[in-house]
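The numbers here are math on the coordinates, done by the rules we state, and not lab data. These numbers were taken from a predicted model, which means no experiment stands behind them. Cβ atoms are built from the backbone, for glycine too; each structure is taken alone.
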Structure P
Amino acid sequence: MAVRAEARPVEVVAASRPRDGFRSVVGVVGSLVPALLVLIVLTLLQQAAPAIKQFGLKFLIDTDWNPVTDTFGALPAIFGTVATAFLSLALALPVGVAVAVILAEPGHTRIRGIVGTGIELLAAIPSVVYGIWALYVLAPWSYVHLEVPISEHVTFIGWLAAPATRSLFNAALVLAVMVLPTLTAISRDVIKAVPRGMKENAVALGATWWETTRRVILPSARAGIFGATILALGRALGETIAVTMVIGNAYVIPHSIFQPAYTLASVIANEFTEATGTIYPAALIELGLVLILVTLIVNVIALLLVHSTSREARLTA
């Protein structure tokens, strides 16, 4: 018995060493991510220094973009980026959550398998393919069947007027399709993680399937769905090629969602190869800094919402 008692601490020490080593390796690797982000920001700051010195904070609120006179402002591109991202989420979120609820329900295994596989395969399609499809199929269909009828029947709403084939609305449509796999897959896993006992208790109390979903499942999975929305929002904010092909690339703040617009990523992709001189390339690089800033602000706000939602869920539980 004495030998066994002495062997136990040795085993614990021997088992803890690889565990501590693994923690150290994971900690070092995890710290590389914020370090890489800081390195990227510092590099962009260095390259964008001429534009930052010349324009200052006015760069964020000016609306002119004229390489001939070296006059640059980021406000139209900021507006286009945020508007397309949030409009795409408004379109994709109800569909994504509804499909996730259906995929998480038991029964109809074959149908759920086909639909789930199809949704996940959407994530494997390259952005340029989405852009070609949106340019030749989605945008013309949207113009004829959505934009023109809506603008004709609700003429009193100014931001639904003046339809165009390439517009902010079409960019939001293709973004909604692109973020749908992320939104659906994560929401499905979160909904499936809701304890089965909660569902069974609600059904035992006489709740219908719709009441159980609306009052039990979705509130319990609310924090996870918010997390999925954050990831989808990050994809929408940074998307370039598909948006560039259908948004119209007009450097203005549109008065209607059916008019052409521009995004930060699209401006950089379209004009970086032809940028000459000192100020012009620096202004484009500063747009990259602004894009990182916009993404950071939106994600911080979203994370605060997730935190408050999780805290409310714990309190109510």
Structure Q
Amino acid sequence: MTVSEVAELGQRLARAIGGVLVGKASKVTLLLCALLARRHVLLEDVPGTGKTTLVKALAQATGASFARLQFTPDLLPSDVTGFNAYDPRTGEFRFREGPLFRQLLLVDEINRASPKTQSALLECMEERQVSVDGVTYRLPEPFLVLATQNPVEYEGTFPLPEAQLDRFGLKLALGYPGREDEVALLDRFLADDPLTALQPACGVPEVLAAQAASRAVHVDASVKQYAVDLCIATRRHAEVALGASPRATLALVALAQAHAALAGRDYVLPDDVKTIAPSCLPHRVLLAPAARWREQTADAVVGGVLRSVAAPAAPRRP
């Protein structure tokens, strides 16, 4: 698949998802970048802003297998991964797959499960496999975890550890729609649920081909150095206790490749990195206690880093 075909595929998916969600074009583009770059997404926003609807629309538009898992305090790791059950017909134990064995997994309210259950996602998010009773099972491709959490309710929640936050390529907030968009939302949903009429815009083989094409997008040495410099700047920042990891650098460049492919380019520009960084880096930055007391934010730190680190000149097309 060529990058022009990737761009055309992205436009088809964006139109399909845009038929359900109103006024979220930039967020849909970032979500498609995550899909092409094989990076997981954390959707953090107040209730009712369309987080679940967005994920359902993506699943239907791509034709991918889909499961929704509601995280609760009493959920067990085996409820996520699956378990070995005794089969009386054969007298043997057989593995029964959990909801994790889907191409798109929606984890609702991820911070409401215990840390033990949250940790069940660590292996699958990084290595795309699950180990149960010493046996490893591969997950289907493409595999994407899209998790939601509410930023205003803390009672009965367990904050995500840094190791898990670092496995999310992007953290997105949809936000409230504008006045005109909310009126359009009423017009769209009061008559019928547009999800019921949403038809697949592509198939899974096309998604896999687009992912391969995205990975082949050229990244100039100067752009690689720019991405590295941004992440190093977060680690050396005076108000940061823990900066962006090398995993963050990998995600930043992979997502920039996807952003370039969706634009129909076979090379990455510094502007691709700049577009991705505000959604890719802040959730990986842990502020120092003094900075938190002053109500500093990771978003402001990353914004300052983007302004202070000089971007290279746009590289020539390879």
- line: Calculated from one of P, Q, P(r) over Cα pairs in 10 Å bins from 0, in percent reads 5, 20, 24, 23, 15, 7, 3, 1, 0, 0, and the structure in question is P
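One of P, Q was used to calculate distance in nm of label points 7 Å out along Cα→Cβ at positions 109 and 245, giving 3.9; which?
Numbers: P: 3.9; Q: 2.8.
Considering all the candidates, the number was obtained from P.
Which of P, Q yields -14000 for helix-only ellipticity at 222 nm (-39500 (n - 2.57) for each DSSP H run of 4 or more, over all residues; to 500), as computed? Provide the component values of the computation, followed by the final result.
Working: P: -23000; Q: -14000.
Value -14000 for helix-only ellipticity at 222 nm (-39500 (n - 2.57) for each DSSP H run of 4 or more, over all residues; to 500) corresponds to Q out of P, Q.
Quick check for you: by Rg/Rh (Cα atoms, Kirkwood Rh), for residues 117-220 alone, which of P, Q is greatest?
Details: P: 1.17; Q: 1.04.
Biggest value here belongs to P.
Matching task: 2.2 is the computed value of distance in nm of label points 7 Å out along Cα→Cβ at positions 277 and 293. Pick the structure from P, Q. Please report the intermediate quantities before stating the final value.
Numbers: P: 2.2; Q: 2.9.
Among P, Q, the structure yielding 2.2 for distance in nm of label points 7 Å out along Cα→Cβ at positions 277 and 293 is P.
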Value 0.8, calculated as distance in nm of label points 7 Å out along Cα→Cβ at positions 149 and 165, assigned to which of P, Q: Q
